[in-house]
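Visitor: Below you'll find the structures, each written out as structure tokens.
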Structure 1
Amino acid sequence: MTSDPSLERRVSRLENDTESIYKLIDDFRSETRSRFDSIDATLATSSERSDRFESSLASHDTRSDQVEATLSEILRRLPEPS
């Protein structure tokens, strides 16, 4: 069987191109996964902060209700103005 150098070169280039394309795809997948992992971590941190903030608000609401109840009791105990 006769070998055609031109054909062998073309096939070799196509194989190299194919390998390069697969490497680019793998690199893209890896970068994409990394970025999504980073976004997930950021969202988790934001969610934790939001939960702490909501807990803090609930605590302040409770404290505000206590202050308001105390103030109402003080006003109730004051003598009527003459």
Structure 2
Amino acid sequence: MQKFTKPENLNGAELIVELANKGVVVKEIYDFSDGTIGFETDNKLAASAVVAAHNGTTVAPEPTIEDKLASIGLNLADLKTALGL
């Protein structure tokens, strides 16, 4: 098991794909909850470069109706009034 500094924005599934693209096959990544991650690899040098460059994506949550209304300066009560409800 090799240990690496945990990337700030870790996305394990993406990291596994990024590692595979560089020829480093990893089945599972372990987060040790101490600022490090680990996985089995024979190529620590290549894996280190991939882990250091990793910046996992995060998907923004779908905005609620209240969020959408607020983006145009309205709230739910304003919408109900406008619709005559």
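Since every read-out is calculated from the coordinates, none of them should be taken as a lab result. Here the structure is a predicted model, which means the values were calculated and not measured. Cβ atoms are built from the backbone, for glycine too; each structure is taken alone.
Visitor: For structures 1, 2, which has the highest computed value of mean count of other Cβ atoms within 10 Å over residues 19-26?
Guide: On the way: 1: 10.0; 2: 14.4.
Across 1, 2, mean count of other Cβ atoms within 10 Å over residues 19-26 peaks for 2.
Visitor: A value of -11500 was computed for helix-only ellipticity at 222 nm (-39500 (n - 2.57) for each DSSP H run of 4 or more, over all residues; to 500); which of 1, 2 is the source structure? If you can, show how the numbers build up before the last one.
Guide: Details: 1: -34000; 2: -11500.
The value was obtained from structure 2.
Visitor: Between 1, 2, which one scores greatest on FRET efficiency 1/(1 + (r/R0)^6) of positions 11 and 27 (r between Cβ atoms, R0 = 25 Å, to 0.05)?
Guide: Going through 1, 2 one by one, FRET efficiency 1/(1 + (r/R0)^6) of positions 11 and 27 (r between Cβ atoms, R0 = 25 Å, to 0.05) is largest in 2.
Visitor: Suppose volume of the Cα convex hull per residue in Å³ works out to 141; of 1, 2, which structure was it derived from?
Guide: 2
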